[in-house]
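What follows are several structures.
Since every read-out is calculated from the coordinates, none of them should be taken as a lab result. Source: prediction; values computed, not measured. Cβ atoms are built from the backbone, for glycine too; each structure is taken alone.
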Structure 1
Amino acid sequence: MSSGVNSSTQERDLRIRQARAEEVEALTRVINAAFVVERPFIEGDRIDDCGTREFMEKGIFLIAEDSAGTAGCVYCELRGERGYLGLLAVYPQRQGRGLGRELMRAAEEYFLGAGCRAIDLRIVSARSGLPEFYGKCGYEETGTTESLAQVPAKIPFHFINLTKTLG
């Protein structure tokens, strides 16, 4: 999958494509770098190489890259007529340039091409800026889910479930 990027990203040679199995370490690095903002309420790294491989067994990662290397990624999993999107990650020094929106657009194209009618995702309630970002991308809140017992939380939080109808 390749992407021509709009001028808001100012990244003329940005490409978005499906990540390959040998890119597990690069994916893990960008995810952990982007999710460092969760350290005040979740202990440790967001994911390790083993976890990234497990995600790749269930779905795919789209990876954004340019002449400087990996810029970001997003996880996409097909679940019947619905897609699940997660782990949207852009290196902190590359944020604010539209790369996250480009990855979201590419994920939506992937799900549409696979025949999905909607996309679901969930966000951590303590991440105050995320509802606005995903709202601007057309996602609506559909409820909440309790945090997982295996997530080493420093403060109480829950997940906010969001969905977007495609078509």
Structure 2
Amino acid sequence: MPNHLSILGIIHTAISILAILAGLFALLRDGKIDPANHRGSLYIWLAVATCITGLPVMRFGHPTPGHYLAVLILVLLPVGIYAGRLFGKKGNYAQIIIMSTTLFISLIPAIVETLTRLPMEHPLASGPNDPIIQIGKIILGVIFLSGLTYQLLKAKPK
């Protein structure tokens, strides 16, 4: 049973892949997603575009947890951008946590959608509660916490 995507779904998927790659590149290059440079800014704009294009996509005819995660990301991004002003001396740490969290949250629906759609002939997972997806989320969580810990240990207060 093929998993057809609408035109908007294809656009959303393409933008979301670019956003995830931009976020990972920023992490690898700068050790964090820094809104003050072009890599961090690119991630932010692509993440916003991903969230906005994802909101009207209704695979099941109603909002899914992915929609709520998109709204959460749209709330967290401005907080991360202005973390220095909002959190004072701890702003650098808050920014690292918030920006990394937005990327982590973006990866959750990416795992679910990928494993429930690919390979097209026989997807690896039957739905969001499939054990392979749960294992994928646990692995993602461990990588996130390890990477976040590393970033925070390497961070310097501003």
Structure 3
Amino acid sequence: MADPLQNEFLAELEKKSNRANHFFRTMANRPEVLKTFVPFYGAVMGRGPVDRRIKELVYLTVSYANKCAYCTAAHVASGSKAGVSDDEMRALQTEHDGAFSGPERAAIQYARELTRTASAASTRDALSEHFDNEQIVEIALVAAMANFTNRFNNGLGLQPEQ
């Protein structure tokens, strides 16, 4: 992991969050990547045409499917803030999607299939029943971002901070 004393951008990120962050410290081994990743992640996960709750449901769905402990821990916290209940998180883990609304279910099933197949051919069309093109692209970006961070963390064996 990179030392925040040797990387001003990393030091500033950790100062803002008031804690060490293994993900950022690891990515900081490629400083130019960290500098571009942070605003990109913010653009995908920040304000946009898709409700924050749906974004968190998508991120959690992907993270549970990939068994990414790091992202799951981070998004259980942010998902709770976005209104995802403990029961709903268990439902995502066990793939019991029946209690979710139609739009939520479409996004969840799309994210799960995209994670497993990289095409989501059988669930893609259901998105257009609930979302416009801009929203569908954003849902795809959230699922892709989750898959990226899951693979980065799992591939390098990163575990959540205690």
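Source structure of the calculated read-out (helix-only ellipticity at 222 nm (-39500 (n - 2.57) for each DSSP H run of 4 or more, over all residues; to 500), -24500) within 1, 2, 3: 2. When distance in nm of label points 7 Å out along Cα→Cβ at positions 102 and 126 is computed for each of 1, 2, 3, the one that comes out at 1.3 is 3.
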